[in-house]
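Please find the structures below.
None of the figures in this text is laboratory data; all of them are computed from the coordinates on show. All figures in this text were calculated on a predicted structure; none of them were measured in a lab. Cβ atoms are built from the backbone, for glycine too; each structure is taken alone.
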Structure P
Amino acid sequence: MSLSLRPATPADLPFLLALRRQTMTPYLQAAGMPCDEASHLARIQYHFEAARIVHWQGQPVGLFKAVWLAEPQYWYLIQIQLAPQAQGQGLGARLIGDLLHQAAGQRVVLSVIHSNPARHLYQRLGFVPFAEDDKELWLENRPAG
């Protein structure tokens, strides 16, 4: 499986907006969360310096964005989005597995909209709920020990 990441640039914004519309709009609508262009763009630009374009089989197919937060000391998996043709191929598990390896014993945190089936992947990879509201579930992966 040819999988690689590269830093996102402003030239990637049209791709990222299209990807976000395609992969997130139904879940955002179901949760009653904003899904207009400005909201999509704001989410993409949040920690844009950490954004990585996922390439698979020579094509851009996704976004992966994670940062280390010194306070309160955890890795925050901000976004992982894969185009439909790249879903179900093990890419998400590999990307998250690489982050867990990089975290090397540090806590990793993410949030997922309740209706998003990606939460099953996260739970399969060992993430457990620690907080929720009516729209989102917050999950963490704390290494044993």
Structure Q
Amino acid sequence: MSWVMLVAMMFVPALVFGAIWQLFPSPDEPPRWRTFLANRLERLAARLRPPRPPEYDPFMTLRVQERLGAVADHVRALERDPHTFARAERIIASQLAYDQLLLEACLLAGVEVKQAAKGDPAERFREEVELASRGWAW
């Protein structure tokens, strides 16, 4: 029992002194209670303030327009050349890539994307018309 009392008398004051010492900031860092409180207040402010609109990158729009133009030219070249090996598969794959680029362009331009079957020409035409009405050209 005397060992337990000896250990308790040595370590309990050291732990109390260490806890009190943690309340005083060092010259290099702010006190922990202040950083804890700042983090809590920042989380509360993030919940209360309205969400910011995403940053618009005009170069992303330009990149998508360039890629749309390149894939559209590739599809037209495939449709003109009757001697291309596996022509139908290449046209289908190129049209699916074109549809994916149209989807990306619609998301950038704020066009509503309706659920349709892959390669649906009516939906592709609607998206192209919507993008053209918003000033997109490729």
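So here's what we get for this one:
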read-out	value
Entry that produces 1.3 once distance in nm of label points 7 Å out along Cα→Cβ at positions 39 and 111 is calculated, selected from P, Q	P
Read-out FRET efficiency 1/(1 + (r/R0)^6) of positions 15 and 31 (r between Cβ atoms, R0 = 25 Å, to 0.05), computed value 0.85, structure in P, Q	Q
Answer label among P, Q for the case where distance in nm of label points 7 Å out along Cα→Cβ at positions 63 and 79, calculated from the coordinates, equals 2.8	Q
Per Rg/Rh (Cα atoms, Kirkwood Rh), the highest-valued of structures P, Q	Q
Structure from which -10500 was derived, helix-only ellipticity at 222 nm (-39500 (n - 2.57) for each DSSP H run of 4 or more, over all residues; to 500), options P, Q	P
